[in-house]
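In the part that follows, the structures are each spelled out as structure tokens.
Rule-based calculations on the coordinates, nothing more; no lab input. Model, not experiment: these values are computed from the prediction. Cβ atoms are built from the backbone, for glycine too; each structure is taken alone.
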Structure P
Amino acid sequence: MNPYELIMKIDRKMKEDPVFANKFNRLVAELNRTPGLQQEIMRIAQIKDESKRQRALNNLPDNVKQSVAEMFKLLS
């Protein structure tokens, strides 16, 4: 999924589901506390090969792995 498609998907879900919007906004606030993490998450989201994506997720700092995993679960 390219960045534009991802943004459109998030925007659509946020308009349709207020619970999703609250969870997503909370996760974004948590993740924005780590410099450079937002760009890394966008890069990981674009990886189509699940094993490569999992390896990239495993390389993230321990304190953000759970939040990133929850975000990907919300987006799927």
Structure Q
Amino acid sequence: MAKLDKLQIWVSPLTNTIYAGYAREGVATEKVAITQQAIDAVGAHLMKTGDKYESDYGQLIFVSKGEGNEKS
């Protein structure tokens, strides 16, 4: 199995930072913070596809800059 097959992504319950890395028995052995890269990648995906996602946490819907920012 290639090393990338074991790559995991998780959110730290203490800092809310998104990490990518490797873990053994629930303990990170190597990790790098990827919060901004993950947000940028998801934003680009949503902008290009127009897809909407729903999870246990709520809905993820892309609204581009300028949309939804009109003042009443």
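Identify the structure, out of P, Q, from whose coordinates distance in nm of label points 7 Å out along Cα→Cβ at positions 7 and 23 was calculated to give 1.7.
Source structure for this number: Q.
Looking at relative contact order in percent (Cα under 8 Å, 6 or more apart), point out which structure of P, Q has the largest value. Show your work: numbers first, answer last.
Details: P: 35; Q: 16.
Structure P gives the largest value of relative contact order in percent (Cα under 8 Å, 6 or more apart) among P, Q.
Ranked on Rg/Rh (Cα atoms, Kirkwood Rh), which label among P, Q comes first with the largest value?
Numbers: P: 0.94; Q: 1.09.
Greatest value across P, Q: structure Q.
Any idea which of P, Q comes out highest on distance in nm of label points 7 Å out along Cα→Cβ at positions 15 and 63? The partial results should precede the final answer.
Numbers: P: 3.7; Q: 3.0.
Greatest value across P, Q: structure P.
Of the structures labelled P, Q, which one yields -7000 when helix-only ellipticity at 222 nm (-39500 (n - 2.57) for each DSSP H run of 4 or more, over all residues; to 500) is computed from its coordinates?
Working: P: -24500; Q: -7000.
Label of the originating structure: Q.
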